[in-house]
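Read-outs throughout are calculated quantities, based only on the coordinates presented, and are distinct from any laboratory measurement. The shown structure was predicted, so the numbers you read here are calculated from the model rather than taken from an experiment. Cβ atoms are built from the backbone, for glycine too; each structure is taken alone.
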Structure I
Amino acid sequence: MDKKGPVKGRDMTMLTVWNDAAIGIKGDQVVWIGSTKESSILEASKTIDANGRLVTPGLVDPHTHLVFGGSREEEMALKQQGVPYLDILKQGGGILSTVRATREATYQELLEKALFHLDRMAMHGITTVEAKSGYGLDAVTELKQLRVVKEATTVHPLDIVSTFLGAHAIPPDYRDDPEAFLTDMSELFDVIKQENLAEFIDIFTETGVFSIVQSRRYLLKAKEKGFGLKIHADEIDPLGGTELAVELGAISGDHLAVTSDEGIQKLANSQTIGVILPGTSFYLGKDDYARARDMIDAGAAIALATDFNPGSSVTENLQLIMAIAALKLNLSPEEIWHAVTVNAAHAIGRGEQAGRIAIGRKADIVIWDAPNYKYIPYHFGVNHTNTVIKNGKVLYERPAIR
């Protein structure tokens, strides 16, 4: 993973692998890389012997909905019975259930819950994560979510990148006037900027939510205020959200489950990264997955993310997403590793800080209970982490049972 910038197209198949390697860490940084034999000349206060295990950069999860109240396990049975999502909404479920729970939760409750999920992400090898708001759908709760994320960055060792997704859905009291709701959400841009609550602005562009025209207007306002742009695009209907992400220079277009041929070509010819969320298709029982194979073959850069959220992808395990990417997206192990490290880092503006092991970078490193990089997506559904090192400190070690 020694190429600069996002790794695109065919280059995603070329993975640099060192055998019998050693890494020197001082403070929070990598200061030396060489062979095990060469490392014998170094003076070290502590040595960790990986014993032939795989060692990689820490994983980067570039799309999560970290802060929310409650859970929605009762909806699983309804989905299994074939109850349409709109009917679940009418019964008080769906996203509106999470909005209600998030509004009712105290700041401290949301913080403790977010820290719990961050711990679980860290245990699974994630060292950098993006976190969206979007379960408030009102000024008070959206700002509460963002402030929870900001405090979490100060009390949890993981690096967290914050995104404002106030335009996640249309609340019932704005159903007849979504323009007014977008205006209300855009009026929060100034306070978000003043309090440094988010780096990116996101919007859900989809049938029944926000149109291409509405999304373009909203995101242009965000761009004028100095925010980076993201977009939930082409998840259900191919409205042209991918093309809009490229047009506006968004750092990423996310979901892209039904992106058109034109959208794929434009993505390939741009610096926008396609963030693919196969866990969502898997959890919702969809037959169609994003055309990640076509995107890479066209020359695009893609990343993989959990889309961790309480309604459509209830997992903090990016390793599971790697397996789904192999089985359902037909991605090679080499492509998958680029998608959860260097490209994922670039998809959240951390391309120069995360996703690579390099001299001068933070020592975010995972030792895996695996003999090689192909093993992780092959052996699915379990946690393969042996040791997680964040900022040069051991953050997690697999507990011994025997």
Structure II
Amino acid sequence: MTKTGWQQLISHSSQRGAESAGWRPRFFRPAREDDAEALERLLRDDARLHVFDAIDGQLADLVKTRHPSRTLGAQEIARLVEEHLRGAPRQAYGVWVHYPWARRLVHLLDEAEFVELRTNRNKYKISAEEQAALAGRKIGVVGLSVGQSVALTIALERSAGELRIADFDHLELSNMNRIRTGVHNLDVPKVVATARDIAELDPFLEVKCFSEGVTPDNMEGFLLDGGKLDIVVDECDSLDIKLELRLRARAHRIPVLMDTSDRGLIDVERFDLEPDRPILHGLVGDLTPARIRGLSTEDKVPYVMQIIGQDTLSTRFAASLLEIQQTVSTWPQLGSAVVHGGAAAADTARRLALGEPVRSGRYYVDLEQIISGPVPEEAAARAAG
């Protein structure tokens, strides 16, 4: 490659670095004169913009879902779409959403119809009344390995109207055994990559990013600013933050969920109903955040085993803990466990948000234990006997 070519690559890389903090899409509603003019400028000024317009398919899908008892032919769908438009030009209908980080411009139904259609297949696993109630819920997710899977699953189901996500770290290649993302996101802040994924799934879902993570200084803001969180999902690695987060959540009577990615372990702490409940089910005794702040990963292992339960760890996880800062740098996590835990935590969060009777406690959804059986030799011997 020529010197000029390398300079161009470096220039593009620097520009990308400067743009790596953005996660909010821009909305253009051409029915408004100012938005129509701004949209024209965008199309004129950005020659590399990719335009995606599938509004016809969305409108057809919308009218079909509004007539579920009928099998509609193409002509009837077209007629119902025209009736729905009421003479409005297709190009000006709905909203155009600009994703600057991807240079994409996407034509969508506007918020009410978009949400109606996107959540249509939730019925009646989630009723219309429940879906409306969930739109008013605020859920905070701290730590975006397992937390990314939790946040994306909540967004998929639209089990909240606002997500607050927190992580101080940037994506590294070693994260990508468990975080579903692309290599183009390497070195992008985890909160930004997650917020962009959510925006590309549902641009109307409110997301607030805490790119410094949750700290003692910003924890009150994370829990309370813009309205108190309904649920906190703790997936952070910092043990002192785990303790501090629970102490503050308990003071504000906010329930805490945690998935541990080992044996499908889900912890539920109903501080909203039990304001005097010992944190982490009393497993840490009088341990304080100050006592473990600043410890090395190796020095934290005894506390991790205390929290998870030395007698209940999976064999492989227990063996891995002994190798920390010997042959491995930190505790392991598998993609299957993270996705499984993200789904379990999101399911529990939804039921909590709806006021279902979710009790405090420690729960295992251990797939290795549930989906198991005798080895073939044992099965053959039993059949013969």
Legend entry - FRET efficiency 1/(1 + (r/R0)^6) of positions 107 and 227 (r between Cβ atoms, R0 = 25 Å, to 0.05) - highest-scoring structure of I, II: I
Inset, instruction - Supply the structure label, taken from I, II, corresponding to relative contact order in percent (Cα under 8 Å, 6 or more apart) with the calculated value 15. - result: II
Inset, instruction - Identify which of structures I, II gives the largest calculated value of FRET efficiency 1/(1 + (r/R0)^6) of positions 147 and 307 (r between Cβ atoms, R0 = 25 Å, to 0.05). - result: II
Inset, instruction - Could you figure out which one of I, II the value 3.7 for distance in nm of label points 7 Å out along Cα→Cβ at positions 51 and 139 was computed from? - result: II
Inset, instruction - For log10 I(q)/I(0) by the Debye sum over Cα atoms at q = 0.06, 0.13 Å⁻¹, the calculated result is -0.30, -1.14, so let me know which of I, II that is. - result: II
Inset, instruction - Assign the value 3.3, calculated as distance in nm of label points 7 Å out along Cα→Cβ at positions 243 and 347, to the correct structure from I, II. - result: II
Inset, instruction - Identify the structure, out of I, II, from whose coordinates helix-only ellipticity at 222 nm (-39500 (n - 2.57) for each DSSP H run of 4 or more, over all residues; to 500) was calculated to give -10000. - result: I
